[in-house]
Structure 1
């Protein structure tokens with residue numbers, strides 16, 4: 001199958017779309033994510049073009065056990081929370097998040113203008129995600145779908 005290059009901005013982006021269960025879904029209402037990797041049927045890793053409105057978050061603060069992640073800021077000023085540290089990131093800044101470290105991370109937009117970045121992550125199976133600030137745990141399930149539960153194991 002042959003494809004041609006495309007403008008990233010032409011990829012259908014969904015604002016506030018999430019797999020988080022309630023009440024956590026509201027945390028990403030101001031996030032718009034275009035799944036660029038899916039357009040090209042990439043299966044080993046994903047690439048998302050993400051825009052955060054002022055006050056929006058990339059995700060809940062989280063840490064993966066298996067999947068690595070990487071972000072590259074394209075525009076705006078974003079705040080990275082990485083463990084107990086806080087960093088300002090602007091265009092040209094990047095950060096990688098090694099799986100299995102237990103160090104949770106989150107990107108939030110505390111500025112008054114939108115911020116935009118590329119996020120890249122692998123799609124290895126058998127991943128789990130911890131959310132240290134929330135009563136939430138995620139396990140990768142069949143077909144790469146996430147299964148969420150409370151920290152005591154009760155389902156959402």
Structure 2
């Protein structure tokens with residue numbers, strides 16, 4: 001059976017094609033705020049792992065981590081301006097960008113997240129090994145700086161401490 005797509009009339013919102021992506025970030029904020037607490041992965045623990053063990057690790061996103069990539073719009077910066085009451089930048093480059101929302105402590109924090117970061121977190125959430133997740137991040141952006149990306153994820157509390165086997 002063929003699917004029939006109806007064109008929705010969005011009325012006044014028709015001139016705001018980014019509105020859905022910005023609304024999804026609001027949803028991410030709410031989910032991050034309400035998520036269960038869990039210990040965030042510490043850089044010191046990660047540094048103690050042998051390279052071969054690190055490659056096989058199956059790191060999981062923190063229970064409060066939410067991320068989103070928007071290929072069409074600068075959704076993160078638009079959302080950030082609204083959230084922080086910042087002035088709109090009339091010269092904002094109209095290009096895709098990602099967002100990371102976390103709650104490692106008492107309040108939700110947010111940061112821009114490159115495409116490779118979204119790919120890495122997607123792979124981790126799907127149960128990939130760290131080696132495979134890193135490969136998927138580089139496939140999404142071959143120029144990605146993986147050490148800087150991992151540092152961002154650790155600094156923001158986006159990964160949780162692995163449970164003992």
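Bear in mind these aren't lab numbers, they're just calculated from the coordinates by the rules spelled out. Because the structure is predicted, anything quoted here is derived from the model rather than measured. Cβ atoms are built from the backbone, for glycine too; each structure is taken alone.
Observations, loosely collected:
- Comparing mean count of other Cβ atoms within 10 Å over residues 42-49 across structures 1, 2, the highest figure comes from 1.
- Source structure (of 1, 2) for relative contact order in percent (Cα under 8 Å, 6 or more apart), computed value 29: 2
- Structures 1, 2, by FRET efficiency 1/(1 + (r/R0)^6) of positions 50 and 114 (r between Cβ atoms, R0 = 30 Å, to 0.05): label with the highest value: 1
- Given -12000 for helix-only ellipticity at 222 nm (-39500 (n - 2.57) for each DSSP H run of 4 or more, over all residues; to 500), calculated: source structure among 1, 2: 2
- Computed 18.1 for mean count of other Cβ atoms within 10 Å over residues 74-81 - originating structure among 1, 2: 1
- When volume of the Cα convex hull per residue in Å³ is worked out for each of 1, 2, structure 2 gives the greatest result.
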